[in-house]
Structure 1
Amino acid sequence: MLNKDVMVVAIDGPSASGKSTVSREVALKLKFTYVDSGSLYRGMTWKCIREGVDVKMPEFVIDLMNRMKLEFFAENRVVRFTIDGEDPGQQLRSEPVRECVSDIAAIPEVRHFMVNKLRQMVQFGAIVMEGRDIGSVVFPDSPFKFYLDADPEERARRRHAELIEMEGQGDVEKVLDSLKRRDQKDTTRKTAPLQIPLGAHVINSTSMSIEEVVSLIVKEVSAAGG
C-alpha cells in the first residue's frame, strides 16, 4: 500500500536530459533514496535478451515477466534489484538493451507490473524517483514534480560523452538518431506516453550545468518543507 506520508520527488524527462545524474545528486543532498525507474524496464529487457525472448512478441515477454522473481534492496541510498537472483549490473546500459527497451516499455501489461513495483519503493523512505511517467502515472499526487528537457543536439552530445566514457567509442550522429527513435516511441505509445506531468516544474537544462539544476530542485523542495 502506498504510504502517502512518505515524500516523493518525481523527476521525468526524455533520454539524456540529465535525469539520472540530477536525480542522484538531489537524493544525495536531501538524504533521500534514489530510484531509477528505467532500470526496471532495462532489467526486463536484459532478461528477455538473456533468455532469447523476442521483445516484439508481447505474449512471450509477459510470460517471462510473470515467471521471473524481482527482489529489491537499498545500498548506499540507491535502490537496486536482482532478477532470479542475478544482478544485471552494467549490462543494463549495453547497446542491445538500449535499442530494445522501448519495445518492452510500450507493453501495457509490463507498465502496469512495473508501476506497482515502483509504488512499493516508498518502503525505503523518502525517495527521488526518475523516469518518464513518475509524475504523471506512478506518483501523480506528489507535490514535487519536475520535468527535465534539453535540445536534442545537446542530449545527443551528453549521451555520446557517456558512451565514450563507458565503452570508449560512440558516433554522435548515430546517438542522435537513436534518441529521436526513442523519443518517437516514448511519446506515441498508447500506455503512459512521455508527457509533462500536470503541475510539474519544467526545466530546460540545455545551457545549465548539473549543479545549477540540482540546486534549483533542492531549493524548491527544501522551501516547501522537504
Structure 2
Amino acid sequence: MPVSENTGRQAELGNQLTLYSYWRSSAAYRVRIALNLKGLSCHMKPVHLVRLGGEQHSEAFRAINPQGLVPVLEHKGHVVTQSLAICEYLDECFEHYPLLPPASLKRARIRSMALQVACDIHPLNNLRVTQYLQDKFGAGMNIPEWMSHWIVEGFNAIERQLNGHGDRARVYPAGKAGLFECFLVPQVYNAERFGTDLSAFPGIRHLTAECRKLPAFIDAAPERQADAEEA
C-alpha cells in the first residue's frame, strides 16, 4: 500500500478512537502527541480534573475507568487506560510511524526512559498527590518546591543517559521523535509551569526545543486544546 494511502487508512481507522483527556494532564498530553505522530484522528472528550471537585470522580467516569484517571482510550467498544499502555496499543494497532524501533535492546532502553518519567517523576507530582499534601500539611507545604525536587532528581538521571549512550535515546530511526519524546516533553511542560530551574539539563532542553518545532507536538500542547483555560 502506498504511504499516502496507508496514512489515509490510519486516519480513517482513527475515527473510531475516543480519548478522555484534560488539557493540563501531562499523561493525556503524551497520548495526544503519540496520536499526532501516528497521524490518527481522535474524538476528544474533556474531563475537568478540578471543577466541582473533579469530574473524574463522578460515577459516570468511574464506570469507564475505576481509577478515576485520565487518559482513557476507547477503541471499537474497548477501553485502554494508562498512558504507556495506550501508546503501545496504538503502536500495535496502527503501523504508520512506529513509536519504537525494531531492535529489542533499543526498544527496552526507550521504554526504560519513558517509564522513568511515567513511574518515578510524574506520580510524585500528580494532582492526587499534591492535593493530599495540601490537605494534610496546609499552607506550610510548598508544592512547587516539592515538584521541582522530584523533577530535578529524575532529570539528572535522564540527562546522564542522554549523554551517555553512543546511539542516544533520542536517536530513534533517522532522528525522529518517538515514545520517549512523547513522555519527556509533557514533563518539561510541568517543570516550566512550576518554575523548575532547567539550566543544568542542556540535553533535555535541546531535545524538547527540537520536538516543539514539530506539528505533532505543537498541536498536542495544552494551550492548543479545546478545553484549555487561562492560567
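Of note:
- In this comparison of 1, 2, the computed figure 49, 44, 33 for Cα extents along the principal axes in Å is attributed to 1.
- Which entry (1, 2) yields the derived value 26, 45, 27, 2 for P(r) over Cα pairs in 10 Å bins from 0, in percent, for residues 161-200 alone: 2
- Among 1, 2, which structure scores highest (criterion: relative contact order in percent (Cα under 8 Å, 6 or more apart)): 1
- Distance in nm of label points 7 Å out along Cα→Cβ at positions 113 and 145 derived as 3.2 - corresponding label from 1, 2: 2
- Identity of the structure behind 0.25 (criterion: FRET efficiency 1/(1 + (r/R0)^6) of positions 57 and 97 (r between Cβ atoms, R0 = 30 Å, to 0.05), calculated), options 1, 2: 2
- Structure from which 1.00 was derived, FRET efficiency 1/(1 + (r/R0)^6) of positions 17 and 193 (r between Cβ atoms, R0 = 30 Å, to 0.05), options 1, 2: 1
Since every read-out is calculated from the coordinates, none of them should be taken as a lab result. If you're wondering where the values come from, they're calculated on a predicted model, not measured in any experiment. Cβ atoms are built from the backbone, for glycine too; each structure is taken alone.
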